[in-house]
1. Out of I, II, which structure matches 20.8 when mean count of other Cβ atoms within 10 Å over residues 3-10 is calculated?
2. One of I, II was used to compute relative contact order in percent (Cα under 8 Å, 6 or more apart), and the answer was 39. Which one was it?
3. Can you tell which of I, II yields 15.6 when Kirkwood radius over Cα pairs in Å is derived from it?
4. Assuming -23000 is helix-only ellipticity at 222 nm (-39500 (n - 2.57) for each DSSP H run of 4 or more, over all residues; to 500) as calculated from a single structure, say which of I, II it is.
5. Match the computed value 22.1 of mean count of other Cβ atoms within 10 Å over residues 11-18 to one of the structures I, II, and report its label.
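Every read-out reported here was derived from the displayed coordinates using simple, explicitly stated rules and does not represent laboratory data. Everything quoted here is computed from the prediction, not taken from an experiment. Cβ atoms are built from the backbone, for glycine too; each structure is taken alone.
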Structure I
């Protein structure tokens with residue numbers, strides 16, 4: 001069997017911890033974009049209609065969701081296996097991936113509820 005095969009539980013644990021920890025970066029980026037554009041005067045997340053802000057924000061959020069979901073699932077699959085020497089990595093990836101996934105949904109719901117599109121003046 002190949003050294004990097006996903007059939008081995010210790011390899012799954014290694015990929016899970018990497019994916020779960022990498023998913024933190026796009027979550028922080030998307031939350032930072034949302035906080036930067038939050039206007040406390042009108043209590044909304046304000047962005048221009050024709051700008052690239054929305055695709056960048058949703059791209060970061062989708063990357064965070066994808067990486068955290070993969071880390072969560074790989075950690076969950078390999079956590080209790082007897083042949084896994086890195087079972088603690090699997091548990092960390094399981095909880096970090098689940099936490100980042102939950103926070104990604106919180107940021108998405110906050111954006112949907114608080115968004116306000118400003119149309120550029122013509």
Structure II
């Protein structure tokens with residue numbers, strides 16, 4: 001099972017039906033802008049083995065996901081995520097792949113295995 005890293009700022013923290021979720025917006029080296037017609041779309045880059053992005057190009061062994069991708073948060077992590085959101089602090093997430101099968105085919109979810117609040 002692959003393990004990925006992303007650094008970024010928390011853009012949203014929610015609680016719905018007793019479950020906490022959040023969104024992260026990748027910082028430099030962990031986000032790219034892709035052109036779609038006349039629009040630029042910002043996406044997050046999950047890097048394998050802490051490989052960073054150079055010059056807005058996708059590195060090998062990386063996964064590009066939308067910035068509106070939602071991650072599950074454990075109740076123990078909510079305070080740390082709240083502090084990061086309110087203060088605009090960067091976080092570093094370690095994510096593990098979780099593969100599931102559905103009627104539409106294979107699905108990959110990314111599960112938070114580690115959360116770190118970073119200093120400036």
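1. On the way: I: 12.5; II: 20.8.
Of the options listed, only II reproduces it.
2. Computing relative contact order in percent (Cα under 8 Å, 6 or more apart) on every structure in I, II gives 39 only for I.
3. Numbers: I: 15.6; II: 15.0.
Going through each structure in turn, the value belongs to I.
4. Details: I: -23000; II: -2500.
Only one of I, II returns -23000 for helix-only ellipticity at 222 nm (-39500 (n - 2.57) for each DSSP H run of 4 or more, over all residues; to 500), namely I.
5. Answer for the origin of the read-out: I.
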